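Colleague: Please find the structures below.
What follows draws every value from the coordinates through simple rules; no lab data is involved. Since this is a predicted model, take the numbers as computed values, not measurements. Cβ atoms are built from the backbone, for glycine too; each structure is taken alone.
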Structure 1
Amino acid sequence: MNRTLPDWLQYIERIHPKTIDMGLERIREVAHRLGVGRPAKAVITVGGTNGKGSTVAFIEAIARAAGWKVGAYTSPHLLAYNERVRIDGADVGDAALVTAFEAIEDARGQTPLTYFEYGTLAALWLFERAGLDLAVLEVGLGGRLDATNLVDPDVAVITTVDLDHQDYLGDDREAIGAEKVGIARAWKPLVLGDDDPPSSVLGHAYRIGAPTWRISNDFFFEPLGPELDADGRPQPVRWRWREVGRRMDLPMPRLAAPVQLRNAAVAIAALRALPRPPQPLPRAAISAGIENAHVGGRLQRFERDGVEILVDVGHNPQAARALADWLRAEPAPGRLIAVYAALVDKDVEGVVAALASGVDAWHLAGLTEAGPRGADVDALAARLRGTPAGEGARHATVAQALAAARAAAAPGDRVLVFGSFHTVAAALESLARD
């Protein structure tokens with residue numbers, strides 16, 4: 001049967017009875033039959049609770065500015081599955097993905113694979129045939145048992161460690177860190193973007209002999225000399241990355257939010273930690289990559305009729321705290337109206353608490369289109385009972401909530417849509433119809 005890419009995506013959603021089935025035995029067996037080998041001359045694997053996608057984007061942009069041929073595998077996607085696999089800066093086409101899925105189907109026999117495992121094998125299969133200098137792999141969930149851990153990285157990165165996916169990873173930072181540090185390899189560099197990494201991370205690195213590059217210990221970042229913007233507010237115009245014996249003054253990232261300086265600093269460290277870089281990495285390429293890196297759904301900005309609309313994938317308390325920091329640093333002239341929709345397994349109370357003090361009005365939305373993990377609006381409101389968000393307006397869908405928020409907004413107000421990738425995707429689709 002000749003399947004289209006949508007046909008294949010529907011098919012691979014049904015092959016395995018579970019959406020998530022952590023473990024490497026099945027995917028390793030199929031990879032062996034498929035003949036999947038090394039996806040590139042060099043591999044960087046990026047794990048962590050928050051900041052993975054942005055860090056991948058910075059690594060990819062810097063390496064491409066240096067003339068490297070780069071493949072990037074990320075998840076989840078926002079609008080099209082093709083976003084998950086990029087080669088030389090472009091999303092792969094439907095035909096290439098279909099060919100990869102056909103090869104995997106021929107190789108797997110009776111071995112069931114999850115949707116994510118299928119996608120990971122497809123990316124690795126395509127990367128191996130593309131003649132890449134560098135493959136950048138974003139961990140899907142945890143690290144130790146994630147499908148991306150099939151590949152031995154030359155550099156492993158852990159951006160942050162915080163509470164998320166506790167049902168799979170554990171109830172505290174130590175347990176979660178132990179899962180995430182499973183992507184590290186003996187005697188290969190491990191780059192840590194957390195100021196205070198759990199002892200489980202540091203202890204594992206020590207036991208396997210993985211040299212650590214720690215932010216605020218081995219490399220540093222700091223904004224430089226503010227200048228006044230058009231509204232008279234001080235704004236940094238450059239920032240500095242430094243390590244012992246070396247420093248670089250760099251342009252501010254195109255990606256908004258103070259946390260992006262940390263992600264950019266981690267990306268630079270990851271590239272500099274490569275034991276055998278495929279090609280030189282000039283300072284000009286680092287500057288160009290930092291300035292041009294982009295990834296959707298991270299404080300992505302739109303304007304409609306004088307109202308600023310921001311969409312952000314922040315879906316756990318740590319991400320919400322970073323979002324709140326940016327909102328305080330960049331206040332809107334008018335009110336802040338929030339549109340929030342979340343998955344059922346998220347700490348919605350912690351997310352709302354991080355942002356509640358700055359929000360003037362709440363619109364809650366359902367995410368039933370996200371499948372079993374998607375909360376309907378009444379269930380979400382029930383969990384938030386007693387909070388300002390729980391008393392907010394209720395809407396069946398994100399599109400309806402966004403429309404109501406925009407109708408209530410006046411010029412100068414800001415509408416913030418956040419809560420998950422599904423939330424942002426629905427908002428982007430709604431905005432695209434304008």
Structure 2
Amino acid sequence: MPDISAATSGAAAIAGGPRTVLLLQGLMGPLFRRLGQGLIAGGHTVYKVNFNGGDRAFWRLPNGIEYRGALSDWPAFFTQLLKDKGVTDVLLFGDCRDHHMPAIRICREVGVPVHVFEEGYIRPDWVTLELGGVNGHSSLPRDPAWYRETAAALHPVPPHQKVSASFRRRAWEGLAYNFSDVMTRWYYPGWSNHRPWHPAVEGIGWWRKLSRRKEREAGAAELLARLDASGQAYFLFPLQLDSDAQIRLHSPFAGIADAIRLVIGSFAAHAPAGTRLVLKEHPLDNGVRDWRQVTTDMAELFGVRDRVDYLAWGDIEAVTRGSQGVITINSTSGTFALAAGVPVVVLGHAVYDIPDMTYQGGLNSFWSTPTPPDAETFAAFRRVLVDRCLIPGGFFSTEALEKVVRHAIARLEGRPIDPE
């Protein structure tokens with residue numbers, strides 16, 4: 001069993017008085033500004049490193065530190081910053097960004113806790129705040145018996161209300177962030193985006209996608225109605241973002257196109273006749289690459305174009321519940337399927353890829369023998385996650401952000417989490 005001491009020591013590490021907190025990069029939007037305001041109001045000292053104009057535009061609080069140097073100079077700068085400011089805790093969003101990976105390594109060497117935000121392992125209404133690392137870097141074990149034993153000693157999770165989220169808000173915050181980044185590149189000569197496209201290219205992709213929203217919604221509704229009316233069994237493959245570190249660092253794929261080829265090829269060779277495969281576009285895909293065309297090309301290559309569908313829009317919940325099984329690389333859509341009792345096979349490294357929960361026999365046999373998750377094991381897994389690395393809330397509404405900030409500060413201060 002892996003060492004889980006890091007996963008259990010977060011509250012103890014920061015209890016005992018005001019802290020000096022260093023924020024690195026956050027989500028595109030006001031999350032870290034709101035968090036900074038809350039920490040300051042709670043008596044903590046807060047610093048924030050801005051790596052580009054997008055970071056600075058959304059911070060707008062005291063103690064912003066502009067890092068304008070090269071990535072190669074960042075480790076020395078960061079080490080000195082920890083010392084000069086007397087930093088007790090580092091918070092960041094995503095543990096695989098270029099500036100975050102060396103920062104985490106240095107913090108581990110000098111004993112400074114790193115608290116990593118990520119979008120929730122369990123969705124909706126929860127986000128991840130985990131000590132040390134997330135997903136493929138998580139210290140949580142993969143032993144189903146451990147989850148059942150650990151959960152048995154915990155009280156049930158109190159009920160909490162759903163939080164609202166706005167896709168439009170998320171899109172506009174991303175556009176505002178990227179615009180500020182592009183307009184200030186001259187001031188941050190050492191900045192190199194971890195994403196593969198220039199922000200202007202992403203902006204054009206988003207504009208094109210949003211301008212076709214009604215057409216995409218209508219096409220998705222037509223496909224879902226056709227699937228429902230036909231009664232045909234189908235499998236679901238929710239696509240992830242091509243730029244996602246979960247693909248680049250925690251899977252065997254170089255990108256989403258490789259995964260599409262593998263899944264469609266396996267479906268063509270091994271899925272029972274009469275079944276269909278639905279590929280669902282990620283709601284935050286920027287539209288730069290035409291995944292519908294990639295899907296069509298691969299389906300034609302393997303001779304199954306008449307059995308493969310592409311869903312460009314729509315609610316993942318309904319299409320998941322109606323499926324025979326879900327194929328995922330390591331998306332959090334996998335945990336939604338598990339919660340709904342739908343069989344799941346994982347192609348990459350995922351914190352929830354655990355015997356008794358996900359299918360362990362490989363993709364080729366999954367088509368014929370999809371096995372539902374053990375409900376008791378998943379319930380135990382969920383309970384442990386809530387206790388150790390989930391907090392209530394979300395990122396894309398005022399109400400959701402208020403919840404995240406309130407509960408993040410409670411966890412940092414070692415206080416109990418109240419889901420309401």
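Colleague: A value of 2.2 was derived for distance in nm of label points 7 Å out along Cα→Cβ at positions 292 and 340; which structure in 1, 2 was it taken from? Kindly include the intermediate steps, with their values, before the conclusion.
Modeller: Numbers: 1: 3.9; 2: 2.2.
Source structure: 2.
Colleague: Assign the value 0.10, calculated as FRET efficiency 1/(1 + (r/R0)^6) of positions 236 and 276 (r between Cβ atoms, R0 = 25 Å, to 0.05), to the correct structure from 1, 2.
Modeller: Values: 1: 0.10; 2: 1.00.
Comparing all candidates, it corresponds to 1.
Colleague: Quick check for you: by distance in nm of label points 7 Å out along Cα→Cβ at positions 132 and 156, which of 1, 2 is greatest? All intermediate terms of the calculation are to be shown ahead of the outcome.
Modeller: Numbers: 1: 1.9; 2: 3.1.
Sorting by distance in nm of label points 7 Å out along Cα→Cβ at positions 132 and 156 in descending order puts 2 first.
Colleague: Where does the value 15 come from, among 1, 2, when relative contact order in percent (Cα under 8 Å, 6 or more apart) is the thing being computed? Don't jump to the answer; show the numbers that get you there.
Modeller: On the way: 1: 15; 2: 21.
Answer by label: 1.
Colleague: Who wins on distance in nm of label points 7 Å out along Cα→Cβ at positions 36 and 380 among 1, 2, i.e. which is largest?
Modeller: 2
Colleague: Now a separate question. Using distance in nm of label points 7 Å out along Cα→Cβ at positions 84 and 284 for the comparison, can you identify which of 1, 2 gives the largest number?
Modeller: Details: 1: 3.8; 2: 3.2.
Greatest value across 1, 2: structure 1.
Colleague: Quick check: -11000 is what I get for helix-only ellipticity at 222 nm (-39500 (n - 2.57) for each DSSP H run of 4 or more, over all residues; to 500), calculated from one of 1, 2. Which structure matches? Kindly include the intermediate steps, with their values, before the conclusion.
Modeller: Details: 1: -11000; 2: -13000.
So the calculation was done on 1.
Colleague: Now for a different question. From which structure (1, 2) was FRET efficiency 1/(1 + (r/R0)^6) of positions 244 and 300 (r between Cβ atoms, R0 = 41 Å, to 0.05) calculated, if the value obtained is 0.95?
Modeller: Values: 1: 0.65; 2: 0.95.
Structure of origin is 2.
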